[in-house]
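Take a look at the structures listed below.
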Structure I
């Protein structure tokens, strides 16, 4: 398994550890290779690639990192894997890891937009969703400076060559699958599962209480949430769990809006503390400006019985059905978000402050960890044997779909002809 390890453990890193442990418990031999930018898998990585914090050095290493390639070659020589599972690689490991795998077949799990967007967010400078293939559009829209854009022509040419070596590409949602297809890369769909948690009795607070869980960064829309919350006519409280580069600006915004102690910045919370927050919240709010690739926060909230208010574009709409699991509003629409908050606060929707038990059970079954693990084992086995992988997308749909052929080895290179290289 190859995955970049970012500071702090995000959803992708947590899932990688769960998948590794699940494969081992199923009897498979697994080794984990990560970058050393973060905690390196809590010290449990078998191979660690050193990284540089110097911006100029990282800009070059993102095109080709000889240390990453050497570490992968050593892992292949020592471990002799049947197949490589890869998640994030474009920021720290570089596309060179694919060539270093030699003849080892690879399965690439796509859980973000880095392969399609140099900024990763698919957001334009004005905060709207980008609907163009990357390339000259990145320069024309002002997303990249000319030097950055020129550098990334080399970088994404290397990415494109790397993707041609992938046997099977797996998207975390149908939305990401569609984005990959538009860029010429066919894929399967297999969402991340919901990890079962010990059942906790719901004790909603006596006054409206909303909870945000996530990174305090631009694309997460926390500034939009603060503005919408300030306009809400009903009293209530908002708790923000997470860290990120925008925290100071967001705290200043909350003060300027006169929110006072109605808003609490909780910082980073461990899982146990998050569970306690979920027991009292009237709703979890996911106000993302970007189209969330999936939305693990929404999955876990619904599994805990908590309604979710979420932006509609992206993978969130594959998890949240309006009126059933929560409420949806158009990305970036603060007025619509205020209306959703008010509907929850006035008990016009979800008056009991929880999702129906039958709906919770459906979500638990749809994103079942054991079923997901078996699908991953099938996909990895198919790749290791050179077969077309099992299409997992039908297993995670609300309505049955006719199965479509999964990508064969190197099929993406055929589909990518004629597309501008990502910028």
Structure II
């Protein structure tokens, strides 16, 4: 019989409303024996069943729920979960004729009811992250099921592990990366929208590429066509190449990573865009200050920074950072131009981000209107009861 985790009186509302995390501070007691990573039942203070998930007493999130039904958590359960995730992506991407075009998030953790498991599919190769103990002890099983359930539509030629992210240390896990199954080249080729792109699965950020912005890279077309575009935090050139392909007269990408910029240049060249897309290495904060001092201007500026708030303690500093880059970008845009600004910090809500943008506009004495609000792509669904799963904020602003 599974151990039972009893919540404190009155601490079950969030779980009943659909949130998949149980925090250690909400637990009254645990009855029964278990090993870290085992499956346990979660109940309210009176013993009423609320759900079943895996436990890790070393983590602030002591239990991550896998189901709210009294059902066995076995290989058949995980096969169904993986199959459901793949079937949803088949609905989205199954009609793409070439496997190289099938680049998407295959499993999005809590939103696919497989908490802390990230699986990205890059044209026949899989890159994954097991971000909690309960998933880490089952990763062999889960990645085998991904290969088996992928079938002919999503064949898996190789799997690469990118468990080199600090969040694993909060779970008492070591940082590891490397080939997990088959042969995976350090860089793989994908086709996103109408661009051929290289993804650095070995050394790139996260799993190598930010698939969550794929639909947003299409949506920028009306705001970059015929425009001089500045792409800040350009990474490997996803937005810069998209802007150039969609009719920007010239694009300048800025990033502090020489490795990312080298790949951005390759991606521009692969698509015949080197005449319109160029890249420069510099700290974006420093670049924006210098550009203002020199009187430089762009019709459209893109801001897609890394997450400034890694945890709640970092939130005040993150908000200052977001305000500064938005403020400085606004100074460089003439009337009628556009600022396309993002935040991928889960601790920065859409309301907070909107307040930051409004404060930046007020300080620059610019009139700003929001013409579009977007989020992550459809392969990154979110849970309404878990706002952490809707982490990406994407605003299109017009300045006057």
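Here are some notes:
- Looking at FRET efficiency 1/(1 + (r/R0)^6) of positions 131 and 259 (r between Cβ atoms, R0 = 25 Å, to 0.05) for structures I, II, the greatest value goes to II.
- Structure with the greatest value (metric distance in nm of label points 7 Å out along Cα→Cβ at positions 363 and 387, set I, II): I
- Structure with the greatest value (metric relative contact order in percent (Cα under 8 Å, 6 or more apart), set I, II): I
- Looking across I, II, the calculation of FRET efficiency 1/(1 + (r/R0)^6) of positions 11 and 163 (r between Cβ atoms, R0 = 35 Å, to 0.05) that yields 0.95 traces back to I.
- Which entry (I, II) yields the derived value 14.1 for mean count of other Cβ atoms within 10 Å over residues 355-362: I
- At a computed -8000 (helix-only ellipticity at 222 nm (-39500 (n - 2.57) for each DSSP H run of 4 or more, over all residues; to 500)), which of I, II: II
- Among I, II, structure where distance in nm of label points 7 Å out along Cα→Cβ at positions 195 and 339 as derived comes to 2.3: II
Quick note: the coordinates plus some simple rules give every number you see, no bench work behind them. Predicted, not measured: the structure shown is a model, and the values here were computed from it. Cβ atoms are built from the backbone, for glycine too; each structure is taken alone.
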